[in-house]
Structure formats: structure tokens, C-alpha cells
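Listed after this line are the structures, all set down as C-alpha cells.
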Structure I
Amino acid sequence: MKSFQIKQSVCSGKVRVPASKSHTLRAILLASLASGKSFIQNPLLSPDTADMIRACQTMGAVIEWMDDTLCIQGVAGCPIFQSHAIDVGNSGLVYRMITALAALSPEWITIDGDDSIRTRRLIQPLLDSLMTLGARVEYLKDNGHAPFRIRGPLQLHEHHRVEITCIDSQPATALILLAACLPEGLTLNILKCQEWPWLHVTFHWLDQLNISYTRHQSEVTIHPSQWIQGFDYTVPGDFSSALFPMLGAIITGGQVQLEGLIPDDPQGDRAVIDTLIDWGASCHWQEQSLYVSAQSRLSGGVIDLRGYIDALPALMILGSQCHQGIQFTHYQSARFKESDRVYSGLKGLNALGGHAVLTDECITVQHSMLTGGVELSVESDHRLAMAWSIAGLVSEAPIVLRGIECVDKSYPGFHTMLAECGVDIMITQDESIDEVQDA
């Protein structure tokens, strides 16, 4: 097990942002469903990517590495499962997408994952919708959670409609991508979703691959007889990951130059930039680079998390450094991620000397001086690990984070990036300490 020790530091430097996890996973799945070969350049190298590759190979896709490019021979919309058991690891997106496609199998497929998948990640809304379409489901342990087994065939007709009610966007994304494989098409009524910007990422992929659909408010119709052709794609940088060096620079008076991002990419967390500018940060694009800094403390205000729910842990740290603090609304879906980020965020920030309170309507983080001097568990949650790391930059005393390997899920080399930006960070492993030299 690895640990970080982080001391108060200024974060400044040039950062190559890691590839988008959301785009990488969608690209691999859609290439695996396509007809012909696809080539995916610059995919994120992470455990979630490895889990998606294994799952798609189980569906019959042929996937090979050519240097830093994935070459994928798809199954032409007709997955034929080579195994009756799929382990989705820690990936919520793999979990939902593969579950939906397993409903096409005429034989039982067992779906399982790690403890987070078995206890935290919402799956019942997706299974309810699939059973409405004719799928059969048998739980092998606790109802509403993995492990379970699922089989088809689906009983569909043209103009079939189904509702899905879930605050998380991934079950709806899974049904949308399943519908692209159905000769009959499908109409979905998506209810109570708090993460529509991530559904817009899925719609972006439908547009790019010429998958015909119509949308009216919460209703989406995937038209019959779709055909996904092989494609070439270069994965852009991840705005969710970029937020951590951005905030590191803002709260310490540094400046970062971020490379690898696309200004008009549909990723939901891109909207955070506009909020930071409104509150006083300097964020500007110049020749494909995003420069971020702040000359003084940001003002703070209210954030509706429906736009960027994954940013909650990092923005809670920012809230402690804003004049007015930050009030977060529509936070509920953050409870069902790798950890309960609402509970864990409140607990961790208050342990660091901050002041955060929860009501049914909002989370309020007040301006405070972080004292640090504590050891925090990151609860196997990559975004908590990175958020607490950023907190260490402004804490009066060093903080220690245990079990930080989980950052590889979305930001491989996170600790190296911090060191290259001048952060005083020490890595501990198996009782030995390796100090990462400043750039």
C-alpha cells in the first residue's frame, strides 16, 4: 500500500492532462460493437480501461495494442459472449454498459465486481428497465446489487418504450447504447436524472457515429436499424482530472499551463471553468493550452452540481478557501460513487480543520484555515485521494493519505505531476520512503 505525505506548497507548472476516462470507455465499447476495425489513439491507461477491454473481448471483440493505439475489430452489433462470467472491477460505467448488453445473450451471464460495485453503485433502475424489455435477472447475494446473472432474449417490437428512473446518468447511457444495437430501436423516458451533461457526452458519440435519434425533453428515441461503422478516434484530455492542478494553482497563488484539452469538448466538468472565472480566477486559452491562475482569493457562491457531480470533493476544498465559501445543491448522486462522497467529503474536510455542514437541500462549506496534521483514508476513491492531496497544499501541517494507488483509475502519474509542479510530496511504500524530487 502506498501513502502520500503532502506539505504546504505552491503549485505551478506545465501539465499534460491525462486522457478522458469517459471518452475512452465509450470509444472502446462502441468500437467493439461496430462493424469493421476501429483505431483509438491516446486511450487512458487505467484499471477501468483494462476492465472494459476484457469485458469487450468477452463479447467477441478482437482488441490489440499497436504502440499507444488500440486496434479493435468489432462484432457488428451482435455480441456473442465467450464467457458466462464478467468481472467489471471497480468501474461503474463498465458495470452498467456490460449489464445492458448481457441482456442480449440467450444464456445466463454473471456480473460481479469489487466491494464498491457490490454495495454502492446503483444497478436496480437499469435492471428494472431491462426486465420490462424481457430480460431475466437472478440475484446471487443481495437484491439490487451484484453479483447477479442476467439473460435475454429481449421481447421487443418497433416503437417500444421504456422508462428509467435514476439520479445517476450511467444506467441511461447503458440503455441508449444498447438501443443502438436493436433492430427495432427504442424510446427511453429518462426520469429524475441529475447528471444530464454526461448524457450529452453520449449524445455527442451518437452524433459522431451517425446514429440516428431524436430527443424531446426527457424522452430519447433511438431509431430502428442502426449500423455502427468502424472509426478512428483520438481521446482528448479529461476536464475532471484537469480540475485538480487547476485548483492547486488557484488556491496557492501559482499558475498552471494545461495541455491536451479541447475547448469545446462536451465533458460536463468543462463548465467549472466558467464558474471559476465568474469568481475571480484567470482562465484563458492560448494555442491549445489552458492557462489558469488567481491573483487573490476567489469569491465563492452557489454551485448546482448537476453540471459536474464528480467535481464535488475538489470543489469542497476550494470552498474552504473562498471568501464566501461554497453552497452545493443537487448533490445526491455523489452518494453512489466509489464512496459516499457526501459523507466522506464532510468527514474529511472537517478533520482537516474546515467547516462543512449538510442539509436536505445543500452542502455548505465555509471559508476556513485548514490545519492539517492528520492522516486520512481515501476509501479507495480516486477523486477523494486527489482532493485531499490538493488540501495538503494549503494546510498548516502536513497531511498523510493512505491507499493512494486508486488515483490510477483516472490520473496515472498524479504524484509525479504534483512534484513537477513544485509540490513538496513524499511517497511511502512498505515502510520505505521515496521522496519525489521537485521539478
Structure II
Amino acid sequence: MGLLASTASTAFAVPTKLLVPEGCQHHHDGKAAFDAVVEEDEMVDQISVHEDPQLAGVVHQLALEEYEGPGEFTHESREKFAWLKDLETQLWLDTGDADAAARVWSVELQALTTNNTLVNQVVQTGVMDDLIVRAVEKIRQASPGITHHDLVIELAFLVNAKIALSLVSKFGANVSVELHPDVGFDVHSSLVFARRYYAINPSHFYVKIPLTPDGFISARRLSCDNIPINFTLGFSARQNYLAARFSGPRFVNVFLGRLNSLVEENKLGDPTNVGEKAALASYEWVRDLRKSHADIYTYQIAASMRSGNQVVTLAGVDVLTIPPKVAQEYLDLSIHKADIRRHTSDELEVNVNYMPDSDVSNFEQLWTVDAQFIGFVEDAVRQADQLTDGPDLVRLAQSHDVNLFYGWSAEDRQRIREKGKIPDLSQWPGAPLDDLMSISALESFAKDQLALDNRIGELVRSV
């Protein structure tokens, strides 16, 4: 599947050649990438069970059982969606629920996103129970010594792929599939599972990699393999500037709704426009990188949308991924085509109260990319082949006096997970705001993944 070409406009152009991030020393066709995991990663002393070709082949076949190819979900055009498409905005639905998607589907919609929370909601209904029970026996036959933990990881991978394929079957659309949160700080495991996902359906799967220090490295490696990466859990223009310039994913994100909730829950003033300003600023920086660098093909997603009015404000951004409820709210708005226009980040005013003596409430960093930061990014590009894991990238940022990564301990992450997806800023005075939001998002998904894993574990014990 070819990568997108860079153009002066925001349009998604058909590529005339494959493009990979600057300085890639190796790349493969994505379909063959899984076979290259072991031979490329010479630092890995032991091959994990998840790289066993026999086991991977069994799970691959289970995922594809009864899959007959992309469907054609016939539906009429919706005028208000067409207005957005006229501004070269791609429209995606943020759901794993096919019935919910069908209620607002139209010819203008092009993709769907899933995540650990949405997959958990589906699995908890019991619709995957028969598949899980049947898969346990086949996986154990392929890998008799597999541990309970590794078996649960394989089954979670399987149900995620199965749900995504069901959406492809129904809508004929591309679907973003998400890695298990346990591999967010593990480059090698991220490569293994990402390549396995992509091998299942290279024509319709985007692979979501979480924004962590190791995630930047993983996204670069996978992009060098021509695998389309949806680099998720982003919250600022500077995070996405680094991602576009260094990692080269197909898509980057700003989870704008969570930023507005952050202001509200921490009682820092008016939440209006905070997330929207960050999303628009990130889009502008990424768009300008596409214009100035022929090897950058990254596109901006506005994610975590909470209202129909946000759809109006963010018209013209490369991609809007919208929950079905919000999509319906947008369709119900009393608006005219003239109301759907491009906005700029400078147009949006924010009124946020800063916490004294605290970097964590510096909301300006969400939409600012300064010269010092750009210098760090360019150094990362120059040293890309020497940056083999997240700690390498963290050290380089520190050498440039860039406060981008906090260095979360296991105890920190547990505290964040217990608090939920919106952190208490007073507990983290020295943390960069965008990095705090990214780790909070990852830990909130990890909490839902744990609920999913526990249900799978109960079924495994019953077999």
C-alpha cells in the first residue's frame, strides 16, 4: 500500500512513489515486514513467543476466518458531511460499534478508528466469547508451553483484529487498530505486533502506535517499512512536529476534548477553544512541514471530539475522527454551507488561569513550536540511526534543554492510572503538560485493556 505524497494543499494525493522518513537506511514492503523483525533487531537476545511463525500463523488464520473482503455499505450522501469534504477534510468515525456507525454513515465517510476502550466495550458484551474459547485450543496446540499472560495477549490481539475486519467487511473502509498498552515502552514488541496487524489486512489497516519516547522510535521504524501508522495519544503541536519530521507516520493526533476537560476539571478557567486551538496549531505546523519537505507525508487528525460545534470549528483539518453521537449532533445543527470554513489557531482565544511556579499548566506549549525545539528535532533527524530506543531520544531532548519527556516511573504511572484520563495538575508541577496528557491517556486505555484482559482470562480458565 503506497504512502501519501506531499502536496502544497491538504488534499490526500495518490502517490507516484513510495515515501519513507528522511534517512531510512532500510525498508521493506509492509507485507514482508513481519518476517524481518528478528533479523533486523540484533539487540534482542531471545525471540518471544509472539514471534513464533507457527503461532503467528494460527492467529493470522483465525483472524481471517469468514472474512471475504471489504464490503460496500450503500448509503446516500449527507449534505453537511459533503461540505466538510469540500474543504478536503477526511471524515472518520470513532467507534467499534458497527450498528452505531451505520446510523450516521454516508458516502463521505472513509475510515473508522478503534481503541482499547472501544474494543473492551464490544468484548464485554460476550459476542467474542465463542471465538476466544475456540482460539485457546488452537493456540495451545501451536505453542504448548505458552504462558497464561502471553495467551491472553494473543487473544486480545485476535479480537482486536477480528473487530476491525468486521468493520472493513461492513463498510469497506480503512480501520485503525491499536496495540496492547503493555508494549507502549517496548520498541521491539511494538514492531512485532504492528507488523502482524498489518500483515492481516495491508490494504485496509492503519496501525496505531502510542505517543511515548519509544513510540517515536517504533513509528519511525514501521514507517520505514511503508506501514501506515496512526501515531495516537498526541496533545500538542510540538509533539506532532517531532513525529512528522522524525518518525514519519501517516497520521498524528490531538485529543482535543481531553484538553478542554483538563481545564474544566482542574478549575483553571474557561475550557473553550483550548483543545481546538491545539489541534489547529498542530495541523498548521504539520501542513507546513508537508509543503517544505518532500519526504513528509504526515496528516493531522483532530480526535476526542465532544460536540457538533467542534466539527464546525475544525473544518479543513486533514482528518476529523468523530464519535457517532457527535456526528449526529453535527448533522442536527442549524447551519449553512457558509458556516463551514477554515479557521486558524490565531483566531481562537483562550482564557486559562496558570498555576504559579508550575510548568505543567503552561498551555502555550500546546500550540507553540519554538526555534530551540526545532533545533532538537533537526538533531534527532541527523542522529536517527543512532537513536534505537526511547531513552536515547529522551537524552537527546535533555541535551537541548527541551522539557518534552518527564521520565515516568512505574509508581507514577500507577498513580496516573488510578486518577483516570484527566490528571490532577497540582500533583505533577514539573511535568510537561503534553507528556502528562499522553501518559494519562495511555494509562486510561491500559485500565480498559486490563478489564478486557481479565474477561479473556476468565474464559481461558474455563476451557
Structure III
Amino acid sequence: MERDPNIRPAGEEAEKVQPHHQRRLRKIVAPDDPRVARLAHMADDEIIVRRLVDADIDAMVRNDLRAFGVASRPAGIDRRVRDHLELDRFVVAEHRGRIVGNAGAYSFELTLPGGATVPVCGVTWVAVAPTHRRRGVMRSLLAAVHLDAAARGEVASILWASEGAIYQNVGYGPLHTQPVVSLERDAVRWRSDVPSGGSVHFAEPGEARDLLPQIWERVRRLRAGGLRRSDHWWGNNLSRVENEVEGEPTRSTLIHIDEDDRPDGYAVFTSDGKWDDDLIGNVVTVELFAAETNVARADLWRVLTSLDLMRRIETDLIAPDDPLRWWLVDGRAIATTAQMEGVWLRVLDVGGLFGARTYVADDTIVVDAGELERWSIGSGGCRPSDAPADIELSPAMLGAVSLGGTSAAMLARAGRIRELTAGAARRLDSMLVVDPLPFFDTFF
């Protein structure tokens, strides 16, 4: 939901990687917090990376808004930053007394294939001033965030990337595809055999604040990619859902109640309020959606597609394997208007991540992941290995295949991973790919 300047996809610096022999170890800043005693390898002696302090917030906000091209400062953003960000997880880059870069993180818990959950770091607010690019600033900011995450026991770092070319250079790989879809209201006709039951109502003021977190806590465990949303995350989003943020569009919330009178789904949407000459021109955007059952999913979408004076619905919250298309008489009523990478993942602890998930096929593959070393991965567990590798791949590509949303065989055909044993990529897919496919719908 957080597509405003307050919370956004990470990154605004298409920074080229310097050859290793050109990078030099620079002055290391050692703040009081021992978890980040080693913060950064800088490309400039005059730039330091350090913990954010309260006096930095105004300068950090200004740097971030400039980097993302935001024309005006949103009302109340300083208060929301203090109230809803985990500021103890933020670092800044300082040059001659000026803030020229910033990065931070949320604390999340990630659902893996099989249902286990692990702690992960959700990187956010990454921005470098255009006057200080190509100097190792972004790399150093992320190094600080990663060191802190590893010290907290987080097994991976995840982010939404504003630009696709940046983050592979620092070990991130795309986990899944994120389609953006459009439904034309007049083209939607429902099949007669689609499940239905319970009821849907519009939330009263304050009701969403109570119900959305408890519904989501059940839903997020049903699919790999579900995140436990922190109190900071919910605080920021629920203030919008409850229409408490000045200058934000008005939001409406639908709640689904099952036949046992239990809330089991919700949809939060906005309408742009634009009418054409025929008075039917509104575009509805679905910003938050969760359904514990297919009945809840179908009933919520029935209401959304029947809203009055609405021409079209747009959203990026429909997973590629969502059944909605198959519930319509004509699946072409749903048009994919864009498709991009979803969340990107960098592995911080190979054993912690791959050892916690389940595997579909009873097999084991030895992977050589470069600086992350060689590991035996499979149904027998995940452990360091000295055996000959079956597959050679970069840390970024190891992250890409980790949840089964990106095919190893496809990456092998593209030359992004190297098979050292014939058929190893397909074997890896048979172990990793799950149903339902991993999907992320928590924006941060």
C-alpha cells in the first residue's frame, strides 16, 4: 500500500560496481552500538556512514524526497517517520556535515514453503543524493544494514526495488513476478459455480484497525512470502486505512464475515473520483487485500467488481496463480498491464534460510554460491559441503531461487547459473517449486 514518500521501494541509485582492486578500505566509524561496530567500506575518506540520530530526520526526509522526485513535502511526514519507522535500524551517510544518503529497515517474519517462519530484514528508504553517486555510498549504507540484520539473527534481507538493475550488484535476486492487472467492470461476468458464503460489509470507523491485523496474521501463513507485519508497519498503514492522514485519498474497507460469524478477509480501495461525460469513469485501486478462503476471496471480488459508477479496477495484488481469472466467464476481462519483479532477496544465512523450508522432491543438490560458499541443499537439510558442486551460481541467483518463485532451469537457459551436473537445474526446481507460488503483498 505504501507507495507514497513515507515508505517506498528501496533504492534510487543506479550505482556501478567498482572493480575490487579499485576499492580501498576507508575509515571505519564505530558507534556505541556494538552490533554495527564495523559499518562500511567507503570509496571516499570524507564520507562516513553512521547511525541516524533525531537531529538527522529533517535532512534525511529532504534527501529522500529529492531522490524520489517528490514535488512537495507531505503533511505530517516528520511525525509519521518518528511514529512508524524503526529508526534504530536507520543509517545515514554524512559528507562535510550534510546528509547525502540514508537507508533503513523493518523487522519482519517471513513465511517459507512448508509454513515455517524466519526473521528477515525489510530494507526501505534507500536514497543517495545525485551529487554523491558512484562513490560507494549505497553499497556502504546497505553493508551497515546487512551487518545489523545478521547481528539480529535475520536470515535474509528483502526489498522492493525502484530500479531493477541496482541490487544484483549487492547480492539480491528477484523472488517472483508481480503482475499489475486491470479489470473492466462491464466485461466481468461470474461463472455460476464460483464459491460463495458469509457476508461482506463496509467497515465502520475504527473497525479496520481492530480486524485487519488479526485477519492478516492468519492469512500470511498460507503462502510463502507472507510477512508478519510489525506494529510500526501497521501503525503507518492503518492511519491511512482509517483516513487519518491529511492529504491522502479517502479509503474504503470491505470486510468478509464467514458463515460462523468470523472475519476472514478484507479489501481496502480508493476511487479516483473522475467521471467522464457519460458519468461512469471512476477507476478503483485495490491497495490491500487478504482472504483466508476462496469463498472470502470470491465474495470480496464480487463486491469490488459491482461498485457503482466505476469503469475499471486496477491492482498489483493478484498473484499469477490466483483463481480469479478462472472464476470469470471470460478470463480476458482481466488484462495484465505490466509485469515486473516483485520482492528481491539477499541471503544472509544460507543454513538458516534453506534449512527452515521444506522440499517437494526427495533429493539433494550441492550448490557453489561464490562468496556464500558451497552448500548441500535438499530434503536431508542444508549444510556446508566439500563435495563437488552440481550448480554454480551467484549469491543473487541463490536468493532468486530460494522460495521457488524463480526457476533455476530458466536461469540456466539464460546463462545466469551454470550446471556442472547435467539436469541439476531441473532437479533443483523439482525440490524448490511449490504450490501456491510465493507472492509478496506487503509493501514497505
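No lab work stands behind these numbers, since they all come straight from the coordinates. Keep in mind the model is a prediction, meaning the values are calculated, not measured. Cβ atoms are built from the backbone, for glycine too; each structure is taken alone.
Assign the value 2.1, calculated as distance in nm of label points 7 Å out along Cα→Cβ at positions 95 and 255, to the correct structure from I, II, III.
Among I, II, III, the structure yielding 2.1 for distance in nm of label points 7 Å out along Cα→Cβ at positions 95 and 255 is II.
Give the label, chosen from I, II, III, of the structure having the highest value of distance in nm of label points 7 Å out along Cα→Cβ at positions 167 and 271.
Of structures I, II, III, the maximum of distance in nm of label points 7 Å out along Cα→Cβ at positions 167 and 271 occurs in III.
Work out the source of -9000 here, i.e. which of I, II, III gives that when helix-only ellipticity at 222 nm (-39500 (n - 2.57) for each DSSP H run of 4 or more, over all residues; to 500) is computed.
I
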